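What follows draws every value from the coordinates through simple rules; no lab data is involved. Bear in mind the structure is a predicted one, so any value in this text is a computation, not a measurement. Cβ atoms are built from the backbone, for glycine too; each structure is taken alone.
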Structure P
Amino acid sequence: METLVKQSEVKNYIDGKFVRNGQASMDVVSPLTGNTIATLPLSTYDDLDEAVKAAEKAFPTWSEMTLKERVQIFFRYRALLEKNMDELTQLVHLENGKTYGEAKAEIEKSMELCEFACSMPQIVTNEVQEVSKGVECRIERKPLGVVASIAPFNFPNMVPHWTLPNALVLGNTMIMKPSELVPLSVVRIAELLKEAGLPDGVFNVVNGGKDIVEAICDHPGIKAVSFVGSTKVAKIVYKRATSNLKRCVALGGAKNHLLVLPDAHLEMTASNVVASMSGCAGQRCMAAAVMVGVDRVQHIIDKMVEEARKIVPGDNLGSVISKEAKERIEGYITQAEKDGAKILVDGRGATVKGKEGGYYVGPTIIDYVTPDMSVAKEEIFGPVISIIRAKDLNEAIDIENRSNYGNAAAVFTQSGGLAKQVMEKASAGMIGVNVGVPVPREPFPFGGWNESKFGVADITGRSSIEFWTQNKKTTIKWNPEAKTNWMS
């Protein structure tokens, strides 16, 4: 599988060419095996500046094309994603550690995101109105210029597509900074965009770590920055980018609560909660992290344990991203046990035959957790769920609302009235009813509340149009004979 990597040395992609930048480098390691699969340049501010200049040079011609002309490139690009589905899936599997099925679903979601971008000519239409006799006002959406997107490790293909199709179709040019842990998918994205006919300089890739993130926030040529990652870093990026007078939307972490009521459908609830907790090895900001069991739900917990025991690392459960991540996740489980919680299913010490160097954590269910424990409050980002017991729904909602985060919350019940209480009162940007991973589908946007998102607008869907464009307002009068009033 490691032969999928076409270049053992990952390079930056600037002005339509792969170039060697950065004086230092780091290894790229596959979490499946622990083996090094490539090296990555640690780029500098000068390397970023070269990419920004290329994007600036490409912007006038690209932005002057009609929206429909730009969209045609993304029709072809979407077809290339489908044509290269297996290769792209294998790349995500190799560099991130997802199962093949999870990685394939990620590419399919990227295709859906492109489909939404291709619908822009039907969505982004100019507003025109005759506001007074002989006087017309119009609003046109115009691109910002050079923008930047900083992507995380957990979705190497999909999260870049949260931003690049919409931002580019709307006329911007872009600098993409992939996670240094998973740069290979973005390399292939750049190649496929060029094959689809994207002009040189419209999409550029600059690799590296913290220094490049800071350089993106500081560079005067970049007009807007999107970021997806931890809350700690999201806050830093948002403050630094906006202090440099840039637009910024920064998505942070999560601690998603699933409220389970006694009347919840047994099989559906148990399978949904466990799938939400363990899918993508728990490394997604929409994963179930806390189950709040309301009153008599022991039968559902017993069924969850049964379902969790069907999940096998290396088979239907992928790896976590690194050795450090594995140690951190297992440390949370150990601490919960020391704090008095009961481990119902223990994923510590998991190994996969033939891949003993890989980074695996088995599914873990922890019962009798209290809200003050670290496993109840802090983002673990692994296949671990903590169960907190609540006497009634009001207490359960209060537990959810006390979390600093606000990405997602869900309720499992057969009562429409009780579900509506959670829909109205839960402090989260995305709510599920009998849905363990309530990710909106296009054209509905993705975005949380509280410390899960900083900035206005959401990163996908219709809301993203506002982020990636600015309004130009024009007032026109051609008729000097028209009667004038205060409006004209």
Structure Q
Amino acid sequence: MTKFSLFLLSFLGFLGFGNRLLALDTGVNYIVFATPEQTYLEINLAIAGKTVTFKKVDSTHLQAAVEVMILIKNGDEIVNFEKYILNSPLVVKPQMLVDVKRLMVPNGKYTLEVDFTDVGNPVNRDQYRANFDVALEDRLYLSDIQLLNAFYPDSGNGPFNKNGYYLEPLPFGYYERQAVKLAFYAEIYHSTTLKTKYNVRYFIEKLEGNGLKSLISAGSQQKTPSDIDAVLVQMDISKVESGNYALTVELRSETNEVLLTRTVPFQRVNPFFNFDPANLTPEMLENQFVQQLQIEDLEYVMRAIGITVASTESEMLNDILKSKDEKAMRYFIFKHFVTLDHNNPEAAFNRYIDRANAVNARFQSGFRYGFESDRGRTFMRFGKPDDLVHVEDDPSAPPYEIWIYYNFPKTAQQNVKFLFYNPSLAGEDFILLHSNARGEIKNPKWERILYSRNAPDQEDGDNFNDATQVKGNVGRNARAYFEDF
């Protein structure tokens, strides 16, 4: 069974990971794998960045180094070993050190010993000891489960590459609140002994205590027998609440008989799942991204999200803006983004503000922020149009644009259009004149207004008040663009 040396991260004030300096804090995860020729022990190592000494290497960068000694022993006999210095990359702030080693071992009973020494502070040490067996024979065998932090296709030959993938191990078996996917890897050997296809079933259970478990998620794959087969799976844990869990992988025959089982525990922290933003406290916001925002940033963000908040919240937002209450702004902003993404409100904030910045730069007219203009507001609410008609050479009309959305999920419509025009001819100050989207400005007389320079040219006889269209003329293509495009 996979062994973990876990450093326990308590909720640390519900959200943060804490700042106190600990003794050298390490995690070791080992798994027995095999090639067609022999067996080997894969050892994944992790060292918490805040517990190791980082030293300056230049005016900007830091680096840490840890001496690692790995011994595999059969009684007093050393069967295999590795001693080396694990250097961190050059970084601007401390981060976790990770590494993987693969040491060949034949069948037998062993002790794994791993010693860590902080090169920058040799009294800062840690050690790991565990017993394990290697017993791979010509029979069906399921390896232990390797939890992954990430994986992606990569045919390189680096230490974390295997079977055409880069496999980044998950340190300490701990899925923090930003994690939305659980990924794992395992190998199956000698399934040819089954003679028929078989199934791999995997499932997550919450450990409720007193031996009770509740099923959270499950899946399966059908496999064709082979000497070596890999299992690489990703499962959604975005809606898995905080707690202790177990991931189980089973091999089942075609008749659904359980042949082999492996289980690995893991921890999940998801503090904002099923969280009522009304229950926010000052302590909960202490380590959050909103604390980094200055008053001018807070006002900018409030105005940016004011474009998309529900009408029931807009009055409160405007009142907070008028008051210039920084604390109230931080609360409002954090509540808004934790509602959008309870796993990672900071990521939701960054995505939104990146978009607001781009829209501001594109549509800024000098009168307001670009995202507060009619075109900017439309872009923020509905995204980039699928097509756009921009006209500046119509002799009877000011510059205008028609935005086309072929599919419009907001109202479940198709071919939704927005017509903006610039009657003042001032920079980029385009105004929304008409749209066929439900709930937006709908102006039957939009064509008369657009071509108001030639008001006597209206159609519908001499009824000026009821007329909605103008007579055709050179360059007057707005209605054709709007109706036929």
Structure R
Amino acid sequence: MTQRRRAPERRAGPSEYRATLDSLYRRRRFGLVPGLEVIGALLGELGHPERAYPAIHVTGSKGKGSVAAMAQAILTAHGARTGLFTSPHLESYRERLRIDGERIDPSAVVEGVSRIERAADALKDRHAIDRDPTFFEVTTAVALDWFAREGVRAAVVEVGIGGRLDATNVLDSRVGVITTIELEHTDLLGPDRSAIAREKAGIFRPGMVGVVGELPDDAARTIRAAASRLGVGLWWLGTDVRYEERSISEDGQVFSVALPGRTIPEVALPLHGRFQPGNAALAVAAVARFRETLGLPLEPSAVRRGLATLVWPGRLERVARRPDLFYDVAHTPDSARAVAQSLGEMFPLGDPEESVVVFGCLRGKNVPAILDALAPLARTLVLVPVRSERAMPPTALRPDAVGRFPRVVVARSPSEGQRLARLATGPDGFTLVVGSDYLIGELLRDAHGGSDEPDLSDPGTGSAPTASAGARRPEPVASGRP
């Protein structure tokens, strides 16, 4: 086992940290480049830090970040120093890299990026790589290297996109988790769920075990066949793994988790959403299988401790009360339906006249289907811009909103949209802000006093706009109701 690295003697100042992030995010222009050659060469140049600790590798169309965060919390509660790598971030780049729930220090970011850039330069000088590493490749290498130098005993790593060719697919993974399969990133992963499932099953390899969520039949067949070819034994949510005896309250929910041969009762989770117990069950199962590969038992008390204090922002997060205000990063029809069902469960007698939805998203989303899922919740929809070069302007969203919501308002910014929505929300209703990680991130930054980091949540190409584009003064549009 590697020795834990001492804290850096020289502390990086805010300007140095900012300059490092500026340099890192200029790599957005390289886009997304699937493949393992460059990340493999970078890690080889660093002495293969990814081999210094065993890992749980998590992929899926949705829920993978929540499952990863839960698994890390449970492992930490067992006493294992545990790294967590997730993406994207909401407020700060440092959210992506954590150990035992604590974000990476800015000085470690500066040092880590410098180490990776020096390694890349050396590889290019020897013609060992034929291109510059992308933003995600550098970030992945920083995380895996930092974990090793900090002496973690385990890591939980979330896939960026897909699985087979994702930069994270270089780990000593003992357990592979596939949460869900939906139509997503079809330009990269394939045209149907079976093709997408094949890409996500690419995290499996001989000697691993797997945990899989409830999947559509076509995706499940593909996953089962891939695991069978490699000899990867699977536990499936809904059969081998279940959650039972669920109850909800204002503070979250309580349920039991059933695994093969045992049940853990009275697991309290301080997160809302009817989808979260399933995520928690997957996380518990993944940790149980992981510890089994190390010859260690799963401790029910550690499961409860780990999940009881979990904080995971932007996932049906209640950020204000009376009336309630919720933030959620749902941006697909399925995830929007899950949010709508969860709020319907929490407010079974709610009057849609009392509630307001605030929505903004990126281009390429299935806006009609998302709004169909959200429409039963509220009579009023506030459309807001998202701070990203890939944003869909609110005025472009409005044609899909008219006819689905009796009242449609276009706001100039997320903060203005939230303010207008709160004014229109009745005392027994709620405000839901939903549609994009970037939308939730901007509101969280505003709520916490801003940030000295550049607005770098979008690792696409080019730079994020400095002002929200396509916005107009609030303009109500009547549709079927005055």
Which structure, out of P, Q, R, was mean count of other Cβ atoms within 10 Å over residues 145-152 derived from, given a value of 18.6? Q
P, Q, R: which one has Cα extents along the principal axes in Å, as calculated, at 67, 53, 43? R
